[in-house]
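The structures come next, written out as structure tokens.
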Structure I
């Protein structure tokens, strides 16, 4: 366990570089590397806690993973794989389910434990299972595991997702690339990480059209070869830093960030009174005054990201006026508001909605992180609180941020990560 101690202070100033998207892209790319009988090299992949879990998982199925630099590693799946993903590992991270598609595609069978991850609501696997079944896989649930197998391999199909699920799109993609025939995934997720995964698979020899659109067409190939990839900048970390500036005020630049990856959020910030624009190297932003509240609704990309919702709630607690936040993706993501209330925030929530009324200033108190983004929201709240805020349980934050406190310090904030004495 760890904690982040934040002293409320003045505006943020300076330049910081956004980390690579390890959590939302890197772990998925590593799973896809199981499809190639060779060594794939991945760069710009900082060491977040979820990465450690994926390394253990890939090692357990027979791949060799080694660090080749401070933020680069290789995945070598040349040998025979054991297509079993244990509960001990999969329960630690939901992205572990992404090995299901590659293992079934390559080995013809897989036994993968039902995943764990953040407690932010029900995230069923029906779309993963139904899509693989449409491609000819047999899947049963036995004693907490998904057991899948094929009779002679997977076959191409047309499948319409009930919802543009990122995880389901990724699993179907990695299964379809070596299936016989053509697979069409309709209502596919459009996130930048999906586009990056499609590009990586194409470099491996896949034939994918439409990555980043709602219809992805995959023409199956016989085999894939190893390839290299550099991860894109983490758009959720980018959004975190922009929201930090929106709350604390100041002027910052975020190198390595792509404005189009957070465009809807940037437009919302502009409506609230913040200036945001692209630069040759990333994004520039300035908040010269206290912002004005607006309503926010989360939606699949390119909409307002659900991962940024807790931080948006934290922002609205110190804006002028009131705003309504609607969470359309997960059904239990407002658990963190009780911790904000302990800091003096005025937030009422019911179901998928929260009403946030701005207060003049928050108060520094000990609080508890309940998941990755809720923890980050509490850290940002500490930037604008009187006195000291101690965020406990920051092992959650470490799952998605390489060094959140360090990034904020680079912009002048008084934030430090420490071991949790409790």
Structure II
């Protein structure tokens, strides 16, 4: 992708009310655009990051047996009255009256939709276990839409629902998903703590995945000795209930949560299945949520410096940012175009700053703001040689920058592929 062809551009000013780091940097870098409080457009670079995050999640959900579906976001009131949650949800659910005086709402969760859906296809233990998930925009009438992508009124969510003939089977699958969540966050460069939270009406505990940061809105009590961490809502005192260690309270961002719903929704919808003994049993259910857009905001909150964002390899919009630093020089321009062509043909994803009449300083500033992991620089010093200069955005030394065979035609693409494989 040539930067001169990009739909969006970097900007100097952001809305004054945007005080969060993720909103400021993502808007300045041209990744998102604010439509209204809690609602954003994802521009080409931001969309690429968002889709990469979704694909990591897809891979791990598929690996545990999840099957992707897509359910309606527009819900009839009748489904929610079955569970008694229509009136409970008035403060968070967008509810309205459509044609024919039919009451409807926009989905902020999908238990009321997926349960009767699964009931159509599951009749006995032979049909179980099953797990289905979707990645879809959710809508929440958030009273405090702030913090950029961390607290929105429209946001993306991966919600998976599992169905089981027994509590034991639910427990086993729950543990599998828990481990899959750890893999997801690790792949995206996030260290997410498993934190106990209140299970509400479903069970004693649910689990949240929290990333520690001073900019977080949640408060987590962290046990450095045994690793049993708890959300402040269920903490009785500062001491760990397992090992007795005095815990420290730290701010964090919640990036995922999982619940054992048990028979809360299957009972409401009279959803049963016959077990091996011919006896009807309430279906046991689990729910597993993770927010791609929230993860995107969290990555920016954690991985940035004074100059801009620093994208991890797994979700970067492009692998390298190629900068032609003196486009008025024909040799520089020709070499930069050759490097761009060669890398593309070798399967490297390149974002090429081919802008003319833009100073090297401005190009460096924009490149640091955008934050791709690797920068390839073509200037007057290298224009007449076969060498290229490669820098890492995070400032770490690159093993291949001084390699003798690292030329524009040989070695460069191979080194980049190797960098992304490690």
Structure III
């Protein structure tokens, strides 16, 4: 890879994604396969004034060994020192960067119940940390770089080195690193997303109706005081950061018990190292009452049955079908990218910031407004070239939002 593009990407992550502040700590969660790039990001962070950078390495190949061979009881335990690691840096005002680059089929031969149990145990232990990030109390950002196993899945039949190079090219393109000034390009992009947010917030739609030829026919009610967000997020101190790079979405939260009808997935979902493909969900009063999947049915079941809130939705996100990522016509098998090529929804927990002053409300207050809570938040893709979305206002006025997969404005 061209070193100048790698350096531009690292600097973009630090300055625009995290927006590191003088004397702030940066925690980097990284697979060991991505160590070289993680170190480059750390170097840039120090140059930009970080007080310290803390590396939190992950080893997915060891995780697979553990899931296959460890006794069942270990998946019901979460080390106290790991919990305190996150909480300690959270309370120190650290920023958190995560590099998401997993092998999409790493755990395909692992018992899904083991993975689900470990996921639930970790989510319970790290609930305070997760809720703080979802309320934007600390700056956070998720990015990605290629690994050989991931690139091999995206470009099958291509020599490994070439597949990795092709994946690098695609990532550089969609995160706008190929621009002469990526930071300026992102400022322009944020303003473009703001236009969509302003349009949707102006109408304060009571409900949205989705329909396409795959079989989606779904009505989603929206809670009062909901907010559409996108592009930059903001901490309580007023500092902007980008939670996902890339991002092409504007999003809000649905009303927990206000979802009715059927939705059909348009892309596979990579969940904890397993692929769920060609699945559909039927909702009644917000709850999933039926579901099927051609592949990964048991994994989907474990996801939906994680807790009381995981069979409800927590996010509604709109992405034009002709977004830059969609135009690449690459199936990434990575939600960070695939969700930004397609309108999507999310199982589980809603973002409190999608309600006016929601980040300062108690769980009881949010529940009263119809905001879902869960240990999980997992996006899945539903957008297609023929998707139509119509909004209905509180006065009963209908307004076209999407036609032929894209915004009408």
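At a glance:
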read-out: Value 45, 23, 22, calculated as semi-axes √(5λ) of the Cα gyration tensor in Å, assigned to which of I, II, III; value: II
read-out: At a computed 1.2 (distance in nm of label points 7 Å out along Cα→Cβ at positions 330 and 354), which of I, II, III; value: I
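We did not get these values from a lab; they are worked out from the coordinates using the rules stated. Every value quoted in this text rests on a predicted model; they were computed, and no experiment measured them. Cβ atoms are built from the backbone, for glycine too; each structure is taken alone.
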